[in-house]
Structure 1
Amino acid sequence: MNKFAGAILRYFAKGLLVVVPLGAALFLIIWAVLSIDKALNLSDILWVSPKTGKPVYIPGMGILSVLVVILLAGVLVTTVVTDPIKNWFNRWLNRLPLFKFLYSSIKDLTEAFVGEEKKFSEPVLVTINEMGVKRIGFLTQKDLTSLGLADDVAVYFPWSYSFAGEVMIVPADKVKVLDKSAAQMMKFVISGGVSGLEEK
């Protein structure tokens, strides 16, 4: 009986290792997609059923609208937007300091992940103190001479179990470039160090 109970517990534990991560990942993806779709779906405002006279909610229209807007924005910026239009937009932004701050911060963060010059692409190991404590981060600025810090660099340290993080200015000689991909190291840090580091 004890062997049977032990076997059941082992199978249950192994089942948890499969079901919990898979279920949590699917739940988060579905929750994010449904939340965005619900927030941006205007179908129940734009369409009314001719039979009942009530608004018609079409699932997926919010996500589709976002994808179309992003695609059209990409086409316009690539083919239509000229330097005079960009200059006009920048002058308009300068009149709204709070909006400019939010816009430029979000723009820089977005470009760090999907822009032509990705910022979180160089994982590094930084020695924090004289005891040899080290932290994994991502090199974001190699030249800080404009701040009067010619021998320092900027490193972004993500937090475990979070998508937040912090930027620290550290001496360049305390930074060691890691021979691992940025995706591997981000996964390692965010998982709290429990995700395995596969060989390249």
Structure 2
Amino acid sequence: MHPNPTFRTTSHDRNLAFVRARAFGTLAVNAPDGPLLSHVPVLLSDDAATVDLHLVRSNPILRAAPCDAVISVMGPDGYVSPDWYGVDDQVPTWNYVAVHLRGSLRMLDPEEMRDMLDRQSADAEAHLAPKPPWQVAKMTPDVRDRMMRQILPCRMAVTSVVATWKVSQNKPDAVRQRAADGLERAALQPDASDLAALMRDPPA
């Protein structure tokens, strides 16, 4: 996480809402041969006490569990050219949004996989209305059961949530607005417009 407190003032509720909206992160754990990473859909509980996720059986993270873990949920990011500020003596930087959840990861009983997949798919499908939601029950039972045997449910008990929203809050309003305009025009990253919007109206 960026150490500058200017970029770490976003409310806890906003950070949690961001995690729920993105619903995808990088799971990281330590192992005897070095750090292990896996990119996974995540489902944050209503009380933000736990994160549910699943891993393919061959994932080495499963052999490390139970263990301490971090889930990094990234948002829009982009390069900011000093020229866009319109003032002298600036340096290049990279703006971004990231929320880190720390906690203890453990495997759940394989019998819980169906319930987890039901909840994860329901959460994602809810954003696709008016399309009728896809459900696990639509699958042919033999195919469903075979696929279920290939993945295992996990849960991380969340002990801390830390976030960085680095969107040029340390610059005067007019300077920040010019940088947002330059970033959006350049469109170097696919989500440049989303990042520019955050720069124009930094989160509180």
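Key figures for this structure:
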read-out	value
Comparison of 1, 2 by percent of Cα pairs over 16 Å apart, for residues 13-52 alone - largest value held by	1
Which of 1, 2 leads on distance in nm of label points 7 Å out along Cα→Cβ at positions 21 and 189, largest value	1
Which of 1, 2 yields 5.0 [distance in nm of label points 7 Å out along Cα→Cβ at positions 61 and 149, calculated]	1
At a computed -17000 (helix-only ellipticity at 222 nm (-39500 (n - 2.57) for each DSSP H run of 4 or more, over all residues; to 500)), which of 1, 2	1
Which entry (1, 2) yields the derived value 9.5 for mean count of other Cβ atoms within 10 Å over residues 45-52	1
Of the structures 1, 2, the one that 30 was derived from, the read-out being percent of Cα pairs over 32 Å apart	2
Of the structures 1, 2, the one that 13.6 was derived from, the read-out being mean count of other Cβ atoms within 10 Å over residues 5-12	2
Origin of the derived value 10 (relative contact order in percent (Cα under 8 Å, 6 or more apart); candidates 1, 2)	1
Comparison of 1, 2 - label where distance in nm of label points 7 Å out along Cα→Cβ at positions 85 and 181 is highest	1
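Any read-out appearing in this document is the output of simple, stated calculations on the displayed coordinates, not a laboratory observation. What you see is a predicted model; the values in this text were computed from it and never measured. Cβ atoms are built from the backbone, for glycine too; each structure is taken alone.
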